[in-house]
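Asker: Pasting the structures in now, so scroll down.
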Structure I
Amino acid sequence: MGKHKGDSINGWLIIDKQEGIGSTDVVNQTRRLLNANKNGHTGTLDPFATGVLPIAFGEATKLIPYVTDGTKEYEFTLKFGSSTDTLDLTGNITQSGGKIPSKDEILNILPQFIGQITQIPPAYSAIKINGQRAYDLARKGQDISIPERQIEIYELELLSILSAEEYKFKVLCSKGTYVRTLGADIAKKLSTFGHLTALRRTKCAKFDLSHTILLENLKNMSYIGERQSQLLPLLTSLCDITVIAVREEDATKLRMGQKISPKTYDITNIVGQDVIATYNNEAVALVRIEESKISPIRVFNLK
């Protein structure tokens with residue numbers, strides 16, 4: 001008997017991931033729960049982290065890069081005075097007895113982390129080194145050399161003081177930012193060491209906590225149809241992108257991967273941009289607008 005492929009469903013499911021589960025596990029569980037034939041996530045959240053984890057289904061998987069490349073917002077708790085090999089509370093303590101900085105000392109150094117900065121991703125990360133995950137090599141006790149990378153911090157603020165050692169922060173940052181490394185670097189700048197005891201993603205591109213559903217709530221729904229009804233539309237991830245309505249014959253060409261002429265469309269203010277072409281209010285393709293042609297980048301097969 002052939003393997004059941006699941007339903008062809010399209011859209012976004014935004015999970016409020018809880019502590020202790022991996023992002024890939026969430027993908028696998030939601031695929032089963034919604035009886036879907038295809039889904040994928042937009043970048044891993046550490047198992048100890050919680051918060052916004054967008055899962056793309058069907059044709060929405062073609063838009064994953066646009067979400068992955070988006071701005072992220074996190075709230076994190078940094079414990080000063082001790083460090084771990086994973087830079088979070090799941091690791092083994094490597095240093096302790098470090099000084100505890102004052103609130104004023106912390107506030108004084110935060111502006112130094114705003115803007116374009118470089119950081120070295122943690123050894124316990126999903127980055128690939130010669131085809132192997134860094135965390136796999138780290139667990140084997142191998143010395144790992146990960147090149148530094150440039151990221152951008154748009155906002156960084158101290159939210160509250162939770163205890164003598166623990167401070168809660170909020171950061172708005174570019175893709176590729178490791179908040180565990182940011183925490184360790186903040187501590188280092190204050191001549192001490194630290195590690196994260198909590199990490200929660202509150203925004204991922206256009207998605208925030210208001211869009212989310214808990215995996216447990218999804219499991220408690222009796223019917224697959226009810227679970228599938230939780231999907232957000234394909235274009236939710238591109239809510240601020242320009243939309244251009246095309247004629248039926250041009251929609252047909254775009255669906256076949258063909259370029260169309262821009263002559264009959266008003267493209268005055270959108271030359272050089274990527275926009276969504278629609279027909280009958282349904283997404284046809286993500287297209288690039290040029291003066292001489294409109295070219296499909298991603299075609300959506302929603303039938």
Structure II
Amino acid sequence: MNGMANYLMKRFLSMALAMIGLTLIAFFLMRIMPGDPIEAYYQANHIPVTEEMLEQARQEQGLDKPLFTQYITWLGGVMTFDFGTSFMNGKSVSEELLAYFTVTIQLALVAFLFMLIICIPIGILSAIKQNSVFDHATRLTIFSVASMPSFWLGFVLIYVIAFKLDLLPLMGWGTPQTIILPALTLALGNIPFYIRMIRTSMIEQMKQPFVTFARARGISESVIIRKHIFKATLTPFVTSLAMTFGILIGGAAIVEMIFSIPGMGRYIVGAITARDYYVMQGFIMMIGFFFIIVNFLADLLCALIDPRIRLKENLS
């Protein structure tokens with residue numbers, strides 16, 4: 001119990017430090033961009049402006065204060081989930097990001113579910129039936145899919161499934177049917193990697209002495225695969241999945257543009273085009289916080305699966 005408590009304390013401390021570092025990156029990354037953010041916003045949106053208007057806008061946004069004061073003020077807002085006010089429409093960045101993030105997280109979760117449903121059984125079967133027709137066909141397919149960009153896969157799925165076969169809606173959002181095509185498009189870019197990972201890890205585990213001993217003891221092959229071989233591959237698999245889930249959220253922008261989904265990706269593309277300072281900072285913070293928390297949960301799950309991780313961490 002003490003070992004788990006110490007492990008949790010270290011992980012909480014590292015997570016807190018990572019979040020502090022994230023605030024520094026989000027804040028100063030915007031400040032090192034060339035040009036004045038207020039002036040850049042007006043220029044990007046072709047709005048005629050005078051020096052007096054620029055000065056007034058800087059004062060309203062607090063950008064005329066010392067940099068450290070700006071950071072502390074902004075950090076205080078972040079602590080209460082207040083990322084400031086959008087230049088584009090004068091609305092709360094936090095409220096808008098949360099509304100768009102809800103759509104994006106739904107897309108990412110369904111894509112993540114597709115990944116698990118497809119990768120785990122195919123990866124296991126490919127490892128069990130190594131060098132069989134199924135294994136060769138699987139490897140050929142995943143290599144082909146891995147070589148295709150996600151936006152091209154999206155167009156192919158739209159043409160075949162929605163346009164030619166008329167099985168699913170072409171565009172839109174709000175019903176279970178409308179999420180399948182974009183989620184599958186988002187998932188397909190990562191599925192080949194995880195099928196290869198599961199296959200390779202399981203083949204390596206099959207060569208380990210504990211598998212030979214288990215078979216010698218008369219344990220059934222299904223039990224060996226489920227409770228010994230596949231369990232041994234879970235730790236790197238879970239760690240990689242946590243990283244990929246953050247990538248799915250960050251990489252949803254292209255898919256949202258293709259399928260006309262009102263998610264955070266389209267919102268951020270508009271903010272970048274308009275040089276909306278606070279929206280970009282809020283986006284970095286929200287994605288970063290979510291990424292850190294997901295990886296913390298993954299570390300915790302790995303520690304529960306394999307106690308040796310806790311022991312190694314406590315000894316270091």
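Just so it is clear, none of the values below were taken in a lab; they were calculated from the coordinates. Everything numeric in this text was worked out from a predicted model, so none of it was measured. Cβ atoms are built from the backbone, for glycine too; each structure is taken alone.
Asker: I have -5000 for helix-only ellipticity at 222 nm (-39500 (n - 2.57) for each DSSP H run of 4 or more, over all residues; to 500), calculated from one of the structures I, II. Which structure is it?
Answerer: The read-out comes from structure I.
Asker: Given a value of -0.56, -0.90, -1.09 for log10 I(q)/I(0) by the Debye sum over Cα atoms at q = 0.09, 0.12, 0.14 Å⁻¹, point me to the structure among I, II it was derived from.
Answerer: I
Asker: When FRET efficiency 1/(1 + (r/R0)^6) of positions 194 and 226 (r between Cβ atoms, R0 = 41 Å, to 0.05) is calculated, the result is 1.00; to which of the structures I, II does this value belong?
Answerer: Computed on structure II.
Asker: Upon calculation of mean count of other Cβ atoms within 10 Å over residues 26-33 from the atomic coordinates, which of the structures I, II produces 17.1?
Answerer: This value belongs to structure I.
Asker: Let me ask something additional. Could you figure out which one of I, II the value 9.1 for mean projected area of the Cα convex hull in nm², for residues 186-249 alone was computed from?
Answerer: I
Asker: Going by relative contact order in percent (Cα under 8 Å, 6 or more apart), which of structures I, II comes out largest?
Answerer: Result for relative contact order in percent (Cα under 8 Å, 6 or more apart) over I, II: largest is II.
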